[in-house]
Structure P
Amino acid sequence: MSVYEPHLASAEQAAWPLETSVRWGDIDVALARREEHILSALRDAALIEGYLPVFAPRLMQLLWDDVDATAVLSLELYEGLRHYTALKRYLDAVGYSPSILSEDRMVEARQRALAGSARPEALVGQLTNFACSELFAAYFFLRLSRDTKEPVLAELLERIARDEFRHASAGADLLAKRVRQDPAVAEEILEAAQNFRHYGADIVTVPVAAENDFEAIAAMNRLIRQACGVSPTQHLQGAFDAQSI
């Protein structure tokens, strides 16, 4: 079976229709407005989700000959649109004015990120950043779902977090496939993980991952170990030990 088919099946089973899965009419607006730090974080997250139509096709250009990878990224685009729409709708519903995500503002944010170009030699690093970014996004949404006191938002963020965990798992499977095809790729993955840069940093000043998010960092170690057979921390320790000899 292809790599993407189990992830497609999981996405179909976990699908949540935007109109019926979120209790839009039950939002506690007054409570939500008291959590301005959370609303500000949601705005950045929405901008990142809205950046996917630029980021994912650029990555697809590098992966054009990998059917599994392009299928996974197609799923990411669809679910990212749902996340963007849900976050924007929530922010609009509570009247968070700094969050106004007009089409002009979204285009402006995307334009800033178009300065870079897709380089074939950066393929493995970009794919690694994608998988790790999805994992950090999952923990970001999970953490916010625990922090917010507004029940509708907590439910929405839990749904988004589950989607992001699936995306990270799919990214890990794509990396593992490349290692099976060429074991030397593992070194590139490990180097990229050690220099991880959240792709959200293309679009906002601060990426969605929290600084020193140790739970997410430990999970990233597990994800890379799943793909490469060794984690970034083990790899760094091995390099340090070799230098000490």
Structure Q
Amino acid sequence: MTEAQVIDAIFTRSAPLTSGAAHLIVTPNMNHVARLQSSPELAAAYQRAELYLADGWPVVRLANSLGARLVERATGSGIVNSLAHLRGQARRVFLVGGSTPSSTEAACAVFRSNGWIVESEQAPVGWLRDTDNLATLAGRVAEFDADVVLLGVGSPLQEQVGVYLLDAVGVTAVLLGVGASIDFVAGEAARAPKWMQRLGIEWLHRILTDPARLLKRYVGDVLPFLQVVRQSHTRSNDQMGSP
């Protein structure tokens, strides 16, 4: 699916994200792929997901090189930005995350200004690791009757929370892990310039804006990702060569 098709499916609750049941969307990027073999929690979430959106050019190229139907890039940040600026027509969105309470509220204000009905939980660090808080969140999401839940609390926690909500009674929303996208919508953090997005080098923009946190992570992802690429191509070649 293209990014536009995903946005339409989320907004209209059309196939494969039909209403009446919860659906989990994950956004594999190089970091996710690098961690899938070492993170049982992330792997479990991926097994439960309904849609996988390639949020990074390395993942797009890997998928296409393995013979997948033409995979296009669909970023979580792009989807959230588009949803925030669509006319909400009284649809219900629940935001979980934001680096500060003011960031969460600013993002909510953007959605409200475009006709969405909005609820939120800023979920400060550590809050979602308490099972009582998770249960409280699930109850609020169900009572609010959310159409969409945007989980912006970082991976793999946002995927784990997505699985919890997927199994929660009364939750029928589309559940999407969105990383820092709530801060982007709020204007608290800047997305990469359009020219960098077109060239697929948003990673460079992120490193330049937060080198202390991201440089080590990006460098550390390269070798595990390349190992996955090698293993995937080996399996693909073996399957092609088998009778």
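Worth pointing out:
- Highest-scoring label, criterion being distance in nm of label points 7 Å out along Cα→Cβ at positions 119 and 223, among P, Q: Q
- With helix-only ellipticity at 222 nm (-39500 (n - 2.57) for each DSSP H run of 4 or more, over all residues; to 500) derived as -24000, matching label from P, Q: P
- Which entry (P, Q) yields the derived value 2.3 for distance in nm of label points 7 Å out along Cα→Cβ at positions 111 and 199: P
- Given 3.9 for distance in nm of label points 7 Å out along Cα→Cβ at positions 47 and 215, calculated: source structure among P, Q: Q
Just so you know, all these numbers are worked out from the coordinates, no wet-lab data involved. In this text the structure is predicted, and so the values were computed from the model without any measurement. Cβ atoms are built from the backbone, for glycine too; each structure is taken alone.
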